[in-house]
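What follows is a set of structures for review.
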Structure 1
């Protein structure tokens, strides 16, 4: 039995991709070299971190998300995952708690125009 508290993110100094686990049966790998920018918003207790890549936008909602933002700033963010509600109380104080991850695919205007020409 593991005594390590669950975490909703991991870091790796040599990370090349960000693994986003949207649900237990669906995950994405987004190349860190396609990272464009991040936006952090703090409203009342909950926070939002928006990560924009060339092909996708990832919106993370939760608590203590500054640590995840810092890991992305260092280009060391390796994975993010929403933990089931039953595991949320097990996360140590001061550690990020991801409540929701929403991934949206970017619309490639150029590709749509190209496809309509063919």
Structure 2
């Protein structure tokens, strides 16, 4: 059984979010939560919320045992980039690019993979 949770349009760079995704991929959820809880990166707090949502989906919608779940897949795809202008000297402007990403966490039962 696989259960997913998605967060779209997160105000994070997908490149920075993928660094945290790589740390928790394939781990049991208790270890993944510990890594995210103590990570200093901003993406870790956002990813922890998505992981908690996936755990709640598995427990509430599918009646899964939380102790048997592991992070099967986690990825951060690029979303739209917000384009803004910043005032500069002599009446000029500079373009600011504010990236977004779509985060997906997929949990699976260990026993169904065996």
Structure 3
């Protein structure tokens, strides 16, 4: 379903473009300097894709070690559970994009060379 909704990832150059397409990126709502709202997800994007990812994030928090660690870390910082699930949605989408573009199979123990430990 993910492949169908994204058009085989062909029209996206980066994972951030894909996240924007799905409507999972945060948007700051403010009017001038006096009215400031909380940042929320944009919801301007593919609703079916966003709903699919949200349902997948519920399961990923239980089964995927990296997603579970991210979820627990955000909740421990005091973030809401829904915000943590949206972060998991972004992580899953970026993982799927990387796998589709690289052609490699998913490796749970993979660590990026770009990330410093």
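In this comparison of 1, 2, 3, the computed figure 1.5 for distance in nm of label points 7 Å out along Cα→Cβ at positions 32 and 48 is attributed to 2. Taking 2, 11, 20, 23, 18, 11, 7, 3, 2, 1, 1, 0 as the value of P(r) over Cα pairs in 5 Å bins from 0, in percent derived from one of the structures shown (1, 2, 3), identify that structure. Clearly, the read-out refers to 1.
Computing helix-only ellipticity at 222 nm (-39500 (n - 2.57) for each DSSP H run of 4 or more, over all residues; to 500) across structures 1, 2, 3 gives -4000 for structure 1.
If relative contact order in percent (Cα under 8 Å, 6 or more apart) is calculated from each of 1, 2, 3, which structure is the one that comes out at 24? Here the read-out was taken from 3.
Where a number appears in this text, it was derived from the coordinates with a stated rule and is not lab data. As the structure is a computational prediction, the values presented were derived from the model and not from experiment. Cβ atoms are built from the backbone, for glycine too; each structure is taken alone.
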